[in-house]
Structure I
Amino acid sequence: MTTITGLSGDLHTQVRRELVARQLAEHMTSLRDRGPLRVLDVGCGPASPGILLARAGHIVTSVNTDTDVLTSLHEDLARESADVQGRMRLVEGDGAEAGRHFPPGSFDLAVCHDVLEAQPEPDGMLAALARMMSQGGLISVTSRNAGSLAMRAGAAAQWTATLKGLSATTYPNPAGGTLRADTVDGLCTVLADLGAPVLDWYGVGVFSGLQPDDAEPPRGQKAWTNLLACEEDASRRDPYRLIAPVLHLVAEKTVR
């Protein structure tokens, strides 16, 4: 099976990585005159596009507090060419505190994927990213969609869990405790207030998100291509994107 990323992962990771990379690439055309972009990748988890951006010639700083995540990324990076390795810097630290080390205007693109769910609220992290963005720079954010929390249980006819999910704003963390989900309106409001209005938003994993956590990508190139075609189309359409498990928003820094 061929993917545009060439990276492995379970069904959900693969779909998320593929769709988000395509969506982000559309918006990055507005930055093509800047040459190699200065990219801040906060979280740098398995679905993050950090390595893909370094392959494309951009200069990437990846930040995470989790040493296991950084170790995994380091192992992935070791399989890349020396040029790609030279364009990536891995930093152990809190993305919300990165502004202490990088002054305003330090980056042209911020990638914040699968991070907001673990924050008590999105405002602090997004404010830090907005401060570090250059004028006209882009912020790519993904978060769990609060509007989707009942969908998988409903598809499995688990009605007690479905009823609970319809009004939920948090969901179980496989590692223990709970994680937080966001709404499109909520994230759009926060980003607009920070001088970074949302250019567009997408729902990621409309169909694949109904599958179990350990689901594998379909076998065969045709099946994979067809799945991605369905997911990509649905990611841009109401009502489908409203119930996707993951939200992807792309915002532009317009206020200094």
Structure II
Amino acid sequence: MEVVETAYAGHAKVLASTVDLNKFPDGIICVGGDGIVNEVLNGLLGRDDFEVAIRLPIGIIPTGSDNSLVWTILGIKDPVSAAIALAKGGFTPIDVFAVKWIQAGVTHFGLTASYYGFVADVLQLSENFRLQLGPFRYVAAGILKFLSLPQYKFEVEYLPLSPGTNPELKQQTEKCYEQLSDGGKVSWVTRKGEFLGIFVCNHFCKPARGLLSPVIAPKAQHDDGSLDLILVHGSGRLKLFCFFIAYQFCWHLLLPYVEYVKVL
């Protein structure tokens, strides 16, 4: 066993992309939040031997400011319980999704969610307060961005899951879809206009902190080969405020300007 303390942002990605897999066949354990797990995942998938590297188990001991992944998937919040679970062994398969920036030619892999609009801006702004405020940086960034709320205009195309079709649970060793096709009973759907936010979720995204522990995508499953898309239509502070108040009580899907669909 070898213990390495990361020294800078992106260090875990570098380590995962260069590690000798033969020396550590049992896996990599991440001590931190969702960010370090994401770095390790992208480091493994960025290797030339990624088909071998992705089979390496990734363990999580949650000590970060955001531990949504392990809390949502395994129901574990504290480091001690996570360490005991790792010692007992066992594996939990989880889907991996990719986001590709076509102009830059960059592909980023994720396990949790991808955000666009207000929440994406808040997460980006919060990094400026990471050292000073820790987990409270999200509140500070949210207030600042709310007071200077811009208008967000997007064009979204998605391939919905066929009506009446249940997501297919795949075997742990089975690969996901090689490519998307618009064959069958459904075709691509386009939504264009103003959106307060767009959420693409790989699981139901339950925050580890907070009193109510609301979930953004209650129908999502982490190993069903599909994603859950939530479109928050419109603009303005009032709609945004109502959305986040409703979200705290898991009522956000009842709002008339919120659209929820399972997609491939």
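None of the figures in this text is laboratory data; all of them are computed from the coordinates on show. Worth saying up front: this structure is predicted, and the values here are computed from it rather than measured. Cβ atoms are built from the backbone, for glycine too; each structure is taken alone.
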- Just checking, which of I, II has the largest value of FRET efficiency 1/(1 + (r/R0)^6) of positions 20 and 228 (r between Cβ atoms, R0 = 30 Å, to 0.05)? I
- Task: Please state which of the structures I, II yields 19.0, 55 when Rg and Dmax of the Cα atoms in Å is computed from it.
- Result: II
- Message: To test your reading of the models, identify which of I, II gives 18, 14, 9 for semi-axes √(5λ) of the Cα gyration tensor in Å, for residues 36-99 alone when calculated.
- Response: I
- With helix-only ellipticity at 222 nm (-39500 (n - 2.57) for each DSSP H run of 4 or more, over all residues; to 500) derived as -10000, matching label from I, II: I
- Message: On relative contact order in percent (Cα under 8 Å, 6 or more apart), which of the structures labelled I, II is highest?
- Response: I
